Structure P
Amino acid sequence: MIRRRVVVAAAAALMSLGALPADAAPGVRVLPLPPGASFIAFQRISGTGLVYGQVQRPDGSRHATVWRGDSVRELAPAAASSTAVHANDLGLVAGTITPAGAVPAATRATAWFLGRTFDLHPAGAQQSYAVDVNNRGEVLVEAYFPGPTPDERGVEQISVWRAGSVRVLHRGPQGNGYPVIGDGGHVAASVVDGAGTSAVRVWDGRGRVLADVTPAETYVSPFPLDVNTRGEVLIQAYAGYVQGRMYLWRNGTAVAVSGLPGARDVQANPFDFFNRTFLNDAGEVVATSDYRAFRWRDGVATPLAPQGGFSYPQGINERGEVAVESCAGAIHDCTPQIVSRAGETTVITGPPGSAPNVLVSDINRHRRQVVGVARDAATGASLGFVQG
């Protein structure tokens, strides 16, 4: 009965959304804080403009929050802490809750939809996390079960939850990074065999294993960054845990994502790998090459900040538009920009009266719209905003 109600509600929500939104006016909207919050600690935006993330309270605890238009709502106000790390275009939000008073503190995978809360914590698990969600309504859950010794996180389980049903994909030693799920239902995750060798395992939308992808040469500890609707998987690996190399797994083959000419280090983002879109359905990849942002497609790398200096991408959408932080020398002197597929650049200013160094954290999957954080030049107050 729960499954049927959720599916019917999802269909109704999809009908109410109608067609994907057209480009909005290029205005700036400041995101309000819920009562008792000090600032926004994490934020992303869905393809239909739902902003989600965490706010931080004066006691340091973080709490899952969503913004729609000018309204704001905490998803679990009574919890000790909570997170919202992904949301799909229907408004299904994935994250965690740490219940108040739990001893020891036990983080539980959680999803929210149309005002309802769904506890996705597997029975017997010590900790669990809802780490991703797709537009099929599938939530990817990572859970940890007791291990052989008290100081280990134990056995990792990766499963897919959809409208009350659960499909377990993997149980074994803990891998690297976080699993990801695409809109075609494909899942990619780091798995470790009995000898301690890591690979990125790829499953199709029915839970069948398609491949175990291992890095070439001396690059080790691979983990998935993103998977698109076609099931192509973007993978990060390292040589000596210092120099990065990226691969795109497509059509059964892992293709090296070459950086700009002379590149020694290629990685998606030098600060934050996770909960970002580095790969779109057209097969375009965005990353950094020796700390210079670039776009890669079918073997060709193009700089996103040709003027030089330090730059890094914060995401790419289906139109090929990229949110880029372009910095003049030091990383604390940065200007956020949107770079189109044709190379046209639009500077993101943030709210009126913002101090320099506005930070853009994500770009809408379907339109020229970004979410970010600025500081009021007069008061120093943190200002979350949506522009576009």
Structure Q
Amino acid sequence: MKIQLVYSLLLLFPVFSIGQNINEQYDKWAVTEDVINITGIDLSPNGKEVALVGGKMDAIYLYDHVNRKLLRKIPMDKDYSGYRVEYSSNGNYLLLQERVTEYYSTKNSRAGGYAVIDLKSDKIIHQYKMINDLKISFDEKYLIVLDNGTLEIKELSSGKTIQKFKPEGATNAVAISPNGEDLAVVQKPNKADIKMLVDRKMNKKSIKAAAKYKFLIAIYDFKTQELKSVVPEFYDNISMLKYTPDGEKLLSFNIAQNSYVNVALPQSNYEPTRESYLGRSTTQPDFQYDFSGNYFGIATVEKFPAINIYHVGSGSITDQYDTQNKIWKSAKLNFFAGTNASFIFTPDGEYAIIAYGNSLIKWRYNQYNPNN
């Protein structure tokens, strides 16, 4: 992984800041008293442990968040910019994505480091230094690699290439549907895409005006690699793309002056929706629905890293955890600041667990109240 020295003195000393508290319903503890910067957290499919990755860490931590104890460490090279982390659907693998700062660009594709860890052997089985995107299929059979506009489908276990094709204008991000039938690919518009948009009743003048500066999401058949559909919407610079585990929604994170997540509906011919969530971050933020689907969380940055919780039905923010407002209370307990906040929802629908600096925070976020 590419090493980037992005740490500030904030990581070397406890941070003192004073501000008005937004929500006091939380419990915070240090995973370790060492000066580390946890940049990614994910919940295992069985809900019993979390994976923690970060900058200035020489190992991945598998951690029991209920009993608050370290289960084991998986050694790895340090990366000072840190990672995102995701469990595969059945919990047999971890997918790591290097967190890199992104800027809006219609010409240059985003690239960063990726790795896949086999949790049976605790070893890295695939590693890429600079590619656009990497995904594990939901059945854990395939690895989908997007590199310099080329899509490569590989066997996850062996790394053997099964298929390779180059969609015109492919860039930045790819996703595979949970049923394994669709590949969603971010593209600069080409003739085939534009023809599909016209067929889906989009205005020709609008298409021409947007085609130079915007991006599209094209849908390909996983088995045949044939173009099936195009989401009838132009987007800003999409840097992340993923399906929800039930396959009902396709989420895209768009880099813009005010970055945001958009939602399309795969089961309705990928119709775009008005459902959208703001997140001021340029380093691949965490975003996800809670287990009920009624709340949506996204990591963002105000003055300090923060987590916003939205009520999906109303589109309103119900709560925010702002790290600036909390850390001053615990500075004497060897809590150290981080470069970003990462989070997961707990299955009970009442809490989010936030990773920040060298600590975890169990936060009971406010639920939606229609009378407020």
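Every number in this text was worked out from the coordinates using simple rules, so none of it is lab data. Remember, it's a predicted structure, so these values are computed and weren't measured experimentally. Cβ atoms are built from the backbone, for glycine too; each structure is taken alone.
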If distance in nm of label points 7 Å out along Cα→Cβ at positions 87 and 111 is computed and equals 1.6, the structure in P, Q: P
For mean count of other Cβ atoms within 10 Å over residues 127-134 computed as 18.8, the structure of P, Q it came from: Q
Entry that produces 11 once relative contact order in percent (Cα under 8 Å, 6 or more apart) is calculated, selected from P, Q: P
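Given structures P, Q, which gives the highest value for distance in nm of label points 7 Å out along Cα→Cβ at positions 215 and 263?
Q
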Per mean count of other Cβ atoms within 10 Å over residues 31-38, the highest-valued of structures P, Q: Q
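Comparing mean count of other Cβ atoms within 10 Å over residues 223-230 across P, Q, which is largest? Write out the running numbers ahead of the final one.
Working: P: 22.2; Q: 15.1.
Result for mean count of other Cβ atoms within 10 Å over residues 223-230 over P, Q: largest is P.
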